[in-house]
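Below are structures written as structure tokens.
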Structure P
Amino acid sequence: MARSDKLKLGTFVYTFGFNPASWLHPAADVNGANKIDHLLNVARISEQAKLDFMFVADSPAAAVGDAEALSRSPTKMNRFEPLTLITALATLTEKLGFVATASTSYYEPFNLARIFASIDHLSGGRTCWNVVTSDHDETGYNFNREGLDPHALRYERGAEFVDVVFGLWDSFEPDALLLDRESGVYYDKNKLHVLNHKGKHFQVRGPLNIAASPQGRPVIAQAGGSEAGMELAARTAEIVFSLASSIERNGAFYRNVKDRMPKYSRSPDDLKMMPGIVVNVGETKAEAQAKVDFLIDNLHPDVGRWMLGEFLETDLSGAELDKPFPMERLPAEPKGSKALFEELTDFIKQGHTLGHLIRHYAEKSTGNGMTGTPTEIADFMEEWFEARAADGFILMFPTLPSSLTDFTQLVVPELRRRGLFREEYEGSTLRKNLGLSMPANRYAAARQQDGK
């Protein structure tokens, strides 16, 4: 049966674009990492096209490793802190949502709850927290740790962290502010609640000292294909950033997560599965491929080895590009994305050289790199959408803003012609535009149940 809803689309943002060679593109502003104008331009192009949100990826650490490679790849070495950035961008836009990454491993729940609640008010209800537990050793060294905490511990802490933040966001009931000048009462004392959380990892009294969010609470995004990650997503997430490895694999992942939601009294419609896809579009297939070839041809071999080695957390220095991948350097288990690790492992087992693997990773490193005409890109999106392998896509543009502009001018009109994407925003909040229900305040819900 054809779907009655519309595709959800978000712009994924590394400063210059997803490809490590993006800053070398002739249209790139090489000063853009430290200028609000560059990223504001990305936001305004996204908003003009009526995209749902701008997704700001982040890691709270500079990259470590091959100094030569890092000097050629600025993505992690010079970028804005995301919560600061989205605050600035939100005040200069009107309808576009903003997703920012913040790690449960390196914040305290009260700080993060207060920051996101503040940004949600400043933006008029357009924020989303991308919940991560972090997946690289270099982050831990900045936060009083010797590397990365074990996976199980990070997810255990992360699950409790989210629960505490949700509790803090419920501190004020939605109608708690009376603002009654005549009586001199600013808020109803009976509608402000102390959390008094005492758990394994956190002890947080509360209450949060800011009123309820304009959209009930900020939207929650999450990625992660592990069992713990899928369970946390089913219980708490409203956007899931998944790996678009194949329509069959992603369809299974889609069903796996959504089928878990009823046990948490959640509707599957309140979670949008949005695979990440790298998009290169041209008016012809050859034009689109030429854009890919430019970036791959400008990817220095040292950057390619470092980029792949960083994800695999293995040293690829000295490995020959024209020889098969050195299997003795492949870890038995991934520390980061399990799905992406499996994607690369499958490719390696096909006998490709290290050079081929680097090119594959650079072109398709978070899933299906889509290179083609507007019709081909729209066909791909429509097939996945109608098959319920995706509710939309997070668009990993190789260069910014040029690849984004190509997409909005070439693909968006084709999606609209097919009735797959909106003509106008449905509302003023991110939650409304995504078609997500308003979360109930736990204390207001209990009061209503008691008939008080």
Structure Q
Amino acid sequence: MRGVQLAQLLDGDRPGVAEALDLVAGFDDALVHGFARLGEERAAGLAALAGAMATSPLGPAVSEAADKVAAGSIGAEHLTALAGARIALLGAVHDALLDRLDTALGRTRAAWDEAPATAAPADNLLSGSRSWLHELAIAGWRGVDHDLVSSSDQTLEALLAEPGLRRLAVLLDGLAAELRASCPIATMARLPVRRWADLWTRAVLLSQPGARPTASVAPVTGRLLPLGVDVHEHGTAVQAQVHGVLELAGGGPSRLVRASVAAAKVDTIVGPAVWRLLDAHPVLLSALAERRSLDLTDMPLTSGGDLVWQDDKASAGAPADPFATARVQLANAHASATPPLERHPIRICEPVLLEDYETDGDRWTLDGHPLTVDLARLPAAGPLTPELLAASSSCIGLMRWDAGRWRVQPLAVRATVKRKPVEAHTGDWAQGPTDPKVVKAEAKAGDAVAVLRERAGRLLRK
């Protein structure tokens, strides 16, 4: 990405974005205090949300919902309408920002292709979810206590046992866990207002019968050229999401794709040790560590651009320089559409190549244009450090939009350290750390993954 392109992206705000986010914030504030006790100011916030949707197909339902909730008559259908309005506004913001990014990059994006509808799951499980979400909205985050959180346990247990509802189940389980860990919420100084409202809204819509759009899936054969890997780490899970360019065997334009693998973990497994939890995917991990391409045969690919990774349908290819891939392929690679329920500004995550910039802490300057670097997203499972970024002159990263501004999340850099060229990628330690200091520290700390697996095996044998 050159400075001229960056200027198109960073110079000025997209019209309407700030106003739409203000409407979302008004709804989120009402959810903090609960719909059972709105007050005039928060009722006005819901009315403003309804006004913004007046000319849309949702207009009549949202207007009725805002009036009913303000009057104290809170039905499940009213909450669904308000949740739909909120996610529609965020979807519009997402589309506006992504269009601006695509225009700046000259990037072509495919249209959404939805799979045929599948049989709906039992409505009693969905209605149980809706009932709990209804109680949360009435109480508000400030009114949540241990009893209200625990009332979801039976529903969650049933949801987790149903494979077709696993996405909703994991979402609700995560929300319940966060609320439980935060109790008593009434005494918290600050709340993750936007995050909890996002989770609540998504759960409300996923719990509607037939409201689970799925991407179409088709097998693809070709060559995957990895650009970098984004490591997502949580106390109980880790995911490695590889961003790359797919060259199709039958010809045609290259495509930007993602390949994700994940594993459960405990919070004592951190840093480079998390890669060992993903050792069921040796072909993918070795390609990352050795910076190789991958030859794919009939690998499932969704219309959302996600490879449903199966290690047995991939084989290691020739060495592939990610920076060469980015320089040659990124300009012409086609991007995939965003699934409908994932149209949210925080979902924007597009690979870019940055070169010839000046660094100053978490602020870089490219041809006079400032850009914030998201240092908080640097994973402890890789060799990238703030010091290495400060010495860099080339970067493969992900453009994100968060907290009202564009940021870049580095995945790989080229730098000069002690007058020597250095190149580092987040996936370099996929088969173990290569830094002697880190290797020594790991050896001293012991192999936590091996110990926990041995103990788990011992318990299973008893």
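Ranked by volume of the Cα convex hull per residue in Å³, structures P, Q are topped by Q, which has the highest value. Each of the structures P, Q was assessed by relative contact order in percent (Cα under 8 Å, 6 or more apart); the largest value belongs to P. When mean count of other Cβ atoms within 10 Å over residues 390-397 is computed for each of P, Q, the one that comes out at 21.0 is Q. Can you say which of P, Q returns 0.00 when FRET efficiency 1/(1 + (r/R0)^6) of positions 182 and 398 (r between Cβ atoms, R0 = 30 Å, to 0.05) is computed? Comparing all candidates, it corresponds to P. When FRET efficiency 1/(1 + (r/R0)^6) of positions 86 and 430 (r between Cβ atoms, R0 = 25 Å, to 0.05) is calculated for each of P, Q, the greatest value falls to P.
To which of P, Q does the computed value 1.3 (distance in nm of label points 7 Å out along Cα→Cβ at positions 230 and 350) belong? The value was obtained from structure Q.
One of P, Q was used to calculate semi-axes √(5λ) of the Cα gyration tensor in Å, for residues 262-301 alone, giving 24, 13, 6; which? It would help to have the intermediate numbers written out before the result.
Working: P: 39, 14, 4; Q: 24, 13, 6.
Only one of P, Q returns 24, 13, 6 for semi-axes √(5λ) of the Cα gyration tensor in Å, for residues 262-301 alone, namely Q.
Since every read-out is calculated from the coordinates, none of them should be taken as a lab result. The structure displayed is predicted, hence computed values, not measured ones. Cβ atoms are built from the backbone, for glycine too; each structure is taken alone.
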